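What follows is a set of structures for review.
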Structure I
Amino acid sequence: MVADTTHLLEIWVAGWAGCRGYETRREGRFPAALRADTTHEWEYFAHDPSDAEFATLAAVTAEVPARILTILTNDVQRYHFLAQQHGLNVTSASQTMMIVDMETQDAEDPWLPDDDLRWVPSRTDGVHHAVVYAGDEVAASGRVFVVDHTAIFDRIVTEPGYKRRGLGSFIMRALAAQAFEHDVENGLLLASLDGQKLYSHLGWATVSHVLMLSASDEGTDLSVG
């Protein structure tokens, strides 16, 4: 599974950066993305790096407090310990990477649960968007970008006044239907605690825990919600 998860991380970073219009590069064998709209700094990604690889990534991360090192691992304690050794703080430890076989997802456009809502699909620079409106107000939204037969779902958000109306599930189904315009095999996303319950209900499975590390005490949540 080591090679598989490493490959999934590569695909996810490419899709996530594609969703957000981020520049990407390599830091050794590891992917990195410039978070131009938030921290204006680089975020580095690695799946189970060795102690030496972690030290190298930690050093470049610690150069600037706004930089982030995101580790995918199922050995969380090991990287908590390594982070302490290298002066990094764990700013988020509750997220997971999740995957789904797209054959299990509905390819048809879903129906909204309420007549007072309407949804608008769109596509910009290869990114598919789904937005649910209540009047002129955004009730829920999300987006998906396809890389290497994999649909990367990002920023699945239900606004506070519209929760518990099934809109998270609706957005996921709407985006899946749009993703089927491409030849897709899998779906990938990073999920917060709240999101994990929703995605599990929709058939997604956990691949790995996600640790975010920084020289700063302030974290930046990159999950889809």
Structure II
Amino acid sequence: MVPLLEISKLTKNYRSPGGGLQRVLDVPEFTLEAGRQLALRGVSGTGKTTFLNCIAGISRPDSGVVSINGVNIADISESRRDQLRASNIGYIFQTFNLLQGYTCLDNVLLGMRFGCGADRVFALKLLDRVGLSARLGYWPSQLSVGQQQRVAVARALANRPKLVLADEPTGNLDPKNAAEAVQLIREVCEENEAALLLVSHDQDVLNQFDHCRDLGEINLADQKVVV
């Protein structure tokens, strides 16, 4: 069976202030099966955001394969990459990235337009599932940090993705809300049969997962200037 996500020989470099290339990613091999939930322990500077961005097709790797459902997202046109991302990947950002000029409901509906098309019934179902059915017309600025995070979870699931990526999704939450947020993310992913790859440095968050790996064991880049 082909894994949902399959990575091999992935590298990513950035230009250093001195003009050389700094290797941020060097991932020989990584796989994630459909429906699996995996936490990656990643402290600052280990390339966690770059790793997720390469998986999502937001950043293009310098070399290697990032295959989602058998399609190498690193080797297709930008338009096809956008389509694949919209239909296969949900991304929960640490800072939520909600559109401030749109309501709670509109943020979810707008996300749908990039994928399967706006489905108001499903959007309402998701927002009810995350406990925001009474906040549909609220602007992000009128929501608490925890509520904004719940909108971000609903938006990430809006296109029924096969893979959900979460980059420090509890970084702006207190311990109680963080624990509830992770439980919610895991439950909603399970209900929607989506695989989950969550990166965090918070041990309390990592302890909620049955499967956890150290990003440093996957990413062999030493962060030194290589050129």
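Readers should treat all values here as calculations from the given coordinates under stated rules, not as data from a laboratory. Small disclaimer: the values here were computed from a predicted structure and weren't measured. Cβ atoms are built from the backbone, for glycine too; each structure is taken alone.
Could you figure out which one of I, II the value 0.65 for FRET efficiency 1/(1 + (r/R0)^6) of positions 26 and 170 (r between Cβ atoms, R0 = 30 Å, to 0.05) was computed from? Don't jump to the answer; show the numbers that get you there.
On the way: I: 0.20; II: 0.65.
It traces back to II.
Any idea which of I, II comes out highest on distance in nm of label points 7 Å out along Cα→Cβ at positions 18 and 98? Present the calculation step by step, with values, prior to reporting the outcome.
Numbers: I: 2.1; II: 4.4.
Checked I, II; max of distance in nm of label points 7 Å out along Cα→Cβ at positions 18 and 98 sits with II.
Compare distance in nm of label points 7 Å out along Cα→Cβ at positions 122 and 186 across structures I, II and report the one with the greatest value. Walk me through the numbers before you get to the answer.
On the way: I: 3.1; II: 2.6.
Structure I comes out on top.
Given that distance in nm of label points 7 Å out along Cα→Cβ at positions 50 and 74, derived from a single structure, equals 1.3, which label among I, II identifies that structure? It would help to have the intermediate numbers written out before the result.
Working: I: 2.3; II: 1.3.
Going through each structure in turn, the value belongs to II.
Thinking of I, II, which structure, once relative contact order in percent (Cα under 8 Å, 6 or more apart) is computed, gives back 31?
Numbers: I: 26; II: 31.
Source structure for this number: II.
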